[in-house]
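Structures given as structure tokens follow.
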Structure I
Amino acid sequence: MEWDGAFIVGGHNYGQGSSREHAALPPLYLGIRAVIARGFARIHRRNLIPQGILPLVFANEADYDTAEQGDEWNIEGVRQAVESDEITLSTSTGSGGAIVLEALLLTREREVLLAGGTLKHLRDGSQGAV
């Protein structure tokens, strides 16, 4: 099996207790591209963004119950989706349908994510940091 990044699926208050930036590093080094959760601990969510990891919430919380380990999920046109805040995830296993996700990003967070993280954002000429 070839590794091409992955998603983490979490429940309510994902990242609770992880107020340090270091908690966002393991997903980064594992190739995690997005965390999809019912909800995020505020500080942890904010720490994912500088690493270029997209924090997404289920538009319909019941969709969480359709997720199973090993499901194959895909987000087409993620760049355009981040710009619009609404993302549709297609599944080829499990429920076999589409799941609507929300990004709910501030303008600055969106800029950082579209650049690929804070370091790339700063290198590319941003004024200041997140």
Structure II
Amino acid sequence: MKGVNTMTAEKIVFDHVHLVSADPQATVSWYVDKLGGKITGSGDVGGAPQIHVAFEGATIIVRGQRTGEQATEKQGLTWGIDHFGFHVQGDFEGFCDELKSKGVTFTRGPEAFSPTLQIAFIQAPDGVSIELMQRKG
């Protein structure tokens, strides 16, 4: 049957987002300073620094450019991942105000997207877009 999960005991659980950064240390510092992430590990993988930043329930892995790679800057909307999101627990408006006071750039909101959903989008290093959201009720 198409669209039906035939696996019985198997399941998948979200593990991480992997980012490539022009300046991994500066990017990691942004995620720690602005969003409260915790560095949980680092090392050299394939000739580039790789640093793990943990949030409740998710990890962001930031790595640099490896030998022989040629990364380019993002320019507007591209195919593939558009953004990733964080659910904000507690005072959504207060959290957004705190980010603004830390110099975080908002590209949208905060706003009521629907009667039960507040959203905002922020710009992270390396052209990454992050959605902040909070469901009501």
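Any read-out appearing in this document is the output of simple, stated calculations on the displayed coordinates, not a laboratory observation. Quantities reported herein were computed from a predicted structural model and do not represent experimental measurements. Cβ atoms are built from the backbone, for glycine too; each structure is taken alone.
Brief remarks on what is shown
- Test item: distance in nm of label points 7 Å out along Cα→Cβ at positions 22 and 78 calculated as 2.7, pick one of I, II: I
- Which of I, II leads on Kirkwood radius over Cα pairs in Å, largest value: II
- Among I, II, which structure scores highest (criterion: mean count of other Cβ atoms within 10 Å over residues 38-45): I
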